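Some structures to go through are shown next.
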Structure 1
Amino acid sequence: MSLKVLLPAAGSLFFCSILNAQPFISELDQVQWQLSSNSFECKMTTNVETLGTVSIVKKAGYPEFIDVTSTIYTQKIKRYRLGSSKAPWGVKILPDPRWLGPALPFENEILVGVASFTRQLQQGDWGHIALTYVDSDNIHAVLPSVNLGDVFDGYYQCLRDISPFSYEQVRDRNLYYSGGSYLLNTQQKQEMAAIVKYISLDGLVTKILIDGHSNSIGNTVNNLLLSQQRADDVYMYLMEAGIPTKLMEVRSHGDRYPLKSDRTASGREKNRRVNLRIIRRLGK
């Protein structure tokens, strides 16, 4: 059977029908959302009375996720479910949530459906997060979409400006080439544009190593020249994009350092490459 719960809301009462779950919701005049943003992380956080905090987070290079930090539940989360409902203005009854999908197994983070959940909040709906802990406790957090306007504006601006990569993703990357080619193709230029954005946002970058390579097909002199042309083309792209030349070091190696055996086509493809390494000093 359903459990009706009185929810205080700025001097009035809402009713909420929730099945087999302990509900948590803050008084509406106490609901506050806070924005924390920089070039590598965007975060909106709200306190849910008694339960703890709920944050919607986007880290550079990774999908958005929801973090629930509880002050009263210490067990691990086993399953989660996201949903929304229309704001119950004037009716005093919180509608049953429209779930975005079935309950999903929790694997380190709440990931699936987060973008849709966030859009519903932006449109004025209230968010619902149902959690099942390993000890079988069920809870239901309700997130009123009040006091969100400026925070949402800042959050979505952060999403537009955030780095496309984390340092872990960009620190050591290979660009692969077809036989005899040395110019960046359209897809590689798109990747390079994202790398340029990362470098421009990370003030801790101290060195960019550009190493050109070839496979062993052909003679050694030509392979060395081809590896130099590949590295030079990447250097020119970065320089024209505004990356300081003092940060860059270009080297060519020909076929001396293969990643794979040249006996197979796939191996030869892996060896035709430019390796781009970004070095940064320690910092936050």
Structure 2
Amino acid sequence: MFTKLFRKKTPPKQFRVPILCYHAMNVHGTDYEQNDHTALDRDITLIKSLGFTIKSLSWIVDAYRREDWTALNHPVIAISFDDAPDIEAYSYCDLRFNEMVESFHSIIARHHVPATSFLIASEAARTQIAQHGAPEPPNLYSSDWWNNTKDTLLDLANHSWDHNHEHVSPVAQKEQTKGNFFAIDNEADAIAQITTAHNHLKAATKDRVKPLFCYPYGHVNEYLRDNFFAMRPDLHEMHAAFSTAGEHFTENHSIWAIPRYVCGHHWRSTAELEEILTQ
């Protein structure tokens, strides 16, 4: 008598997950293509109507790390915010248009969907970035709301120490080459921009910050992707890193360069977003 042993078939490692990125400072009018706040509100309505479930970036990354391809094969999508200016957290009246601009955090709370906010760690850097902005919209990058928010829908994550921003001096880059993140191509600079930032954010957010990194400017170089992140886990605590490559996240991507679509760059209307999501 023979006993047949049946194994549960492992689902194939195939998935396509779109990840969206918004910038709260993109407020140049009240219309969709001029205002990321307007766009976010309308996009969430569209996303739901298309049958997608909005998940957090942490959920997406955790599913990937545990090889749960079935979960990632469902119609899921994630939303992220870069730079974390105050108007991401606080609604305000824009005097140019005499109209209230609803904050990103209020919008996701009203729709009851999760999102991830990528923070710039250095207070000095955030202050200098703010000083070079126009008076409208309010160009402030305080950390006041990082611990004040009680919204369990919002995750916080790492957007580097100082963004290697052109208006910051000095930057955490050995040769003071700034205005791009490709220049972060060695261990010392990577630790200063990524590891130091994460440790600071852990303390500043009372351990709320997630082990996720977002490349400033979307700039991914081979050293960070293939060496620092992939080969030196002893130097950082990250679980994934995100670019702005304008593609769906698939099995063909490195977890250290997960692509995102950027509002106002990769799409400028709900029709264009729908085309991306249904391709």
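No value in this document is a laboratory result; all are computed from the given coordinates. The structure presented is a predicted model; accordingly, all values stated were derived computationally and were not measured. Cβ atoms are built from the backbone, for glycine too; each structure is taken alone.
Given a value of 0.95 for FRET efficiency 1/(1 + (r/R0)^6) of positions 46 and 86 (r between Cβ atoms, R0 = 30 Å, to 0.05), calculated from one of 1, 2, which structure does it belong to? Computing FRET efficiency 1/(1 + (r/R0)^6) of positions 46 and 86 (r between Cβ atoms, R0 = 30 Å, to 0.05) on every structure in 1, 2 gives 0.95 only for 1. Name the one structure among 1, 2 that mean count of other Cβ atoms within 10 Å over residues 230-237 of 20.1 was derived from. It traces back to 1.
When Kirkwood radius over Cα pairs in Å is computed across structures 1, 2, the figure 19.5 traces back to 2.
When mean count of other Cβ atoms within 10 Å over residues 118-125 is calculated for each of structures 1, 2, structure 2 gives the greatest result.
Of structures 1, 2, the largest value of FRET efficiency 1/(1 + (r/R0)^6) of positions 126 and 206 (r between Cβ atoms, R0 = 35 Å, to 0.05) belongs to 2.
Compute distance in nm of label points 7 Å out along Cα→Cβ at positions 110 and 270 for each of 1, 2 and report the one that scores greatest.
Values: 1: 4.1; 2: 1.4.
By distance in nm of label points 7 Å out along Cα→Cβ at positions 110 and 270, the leading structure of 1, 2 is 1.
Where does the value 20 come from, among 1, 2, when relative contact order in percent (Cα under 8 Å, 6 or more apart) is the thing being computed? Label of the originating structure: 2. Taking distance in nm of label points 7 Å out along Cα→Cβ at positions 30 and 142 as the criterion, the top structure among 1, 2 is 2, with the largest value.
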